[in-house]
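What follows is a set of structures for review.
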Structure P
Amino acid sequence: KALELWQPNESDFMVFMTKNEAELSAPLSKELLERVRAYAPVRKGDKVMFDLPVYVISYKIEQRSQNEYKDRAIIMISPYINEELKRQVEEWSKEFTTSSLAAERMSE
């Protein structure tokens, strides 16, 4: 889908992986714990925290200056854990295209 939306004359096409700190409300069910076990979850108070791998496909990138870029349109892909985490990933996607978060990630 991203390739269909991409305008090669206007923007680069980038794919990269990052990790975002995810949080779920504790306690976790056995089933949910099994889903997140691979991501080394840690309990912090009433939350369970872990780094979730996220792939970002950026197909509409605006160059603001020689070293500054802004993602205008992305597709974010991550493992499905549950609806609570799905909403977090959707929020990350919004933040990524409306803040300087994209520039920070690309420099990592």
Structure Q
Amino acid sequence: MRSRAVEDAKFRARQAQGKLRRFVTATFRKEEVIEKLALRRGECNRCGACCEILFKCPFLKKQTDGTTSCGIYEDRPNQCRLFPMEQRDLAEVRGTCSFYFIEKPVKLEKAS
């Protein structure tokens, strides 16, 4: 039982570090965000897991069909708007997010 509590505490600590890292990156490192998002693929499945990292966001609304919505969607903070910014963010939601990341961006050729 003790090891489970220790693992949970470590997981919460990683989530806290991730929250801070995403805030700093989204606020002060915009070029880095652009590079990271070039590797992201997929779309939001509205699971709401990103809105429950460490605590449930007070603006998270659960729908009857099991999806979620944001009460301040148009005005949500950048760290919310941009989640996940990189592969390691997905570990904080334990596999519920439908986004994924590729290793290198695909370079598109111009049509002739």
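Laboratory data are not the source of any read-out in this text; all were calculated from the coordinates shown. Nothing here was measured: the structure is a model prediction, and the numbers come from that model. Cβ atoms are built from the backbone, for glycine too; each structure is taken alone.
When helix-only ellipticity at 222 nm (-39500 (n - 2.57) for each DSSP H run of 4 or more, over all residues; to 500) is computed for each of P, Q, which one produces -12000? This value belongs to structure Q. In terms of FRET efficiency 1/(1 + (r/R0)^6) of positions 8 and 80 (r between Cβ atoms, R0 = 25 Å, to 0.05), the structure with the greatest value among P, Q is Q.
For relative contact order in percent (Cα under 8 Å, 6 or more apart), the calculated result is 34, so let me know which of P, Q that is.
This figure was derived from Q.
When mean projected area of the Cα convex hull in nm² is computed for each of P, Q, the one that comes out at 7.6 is P.
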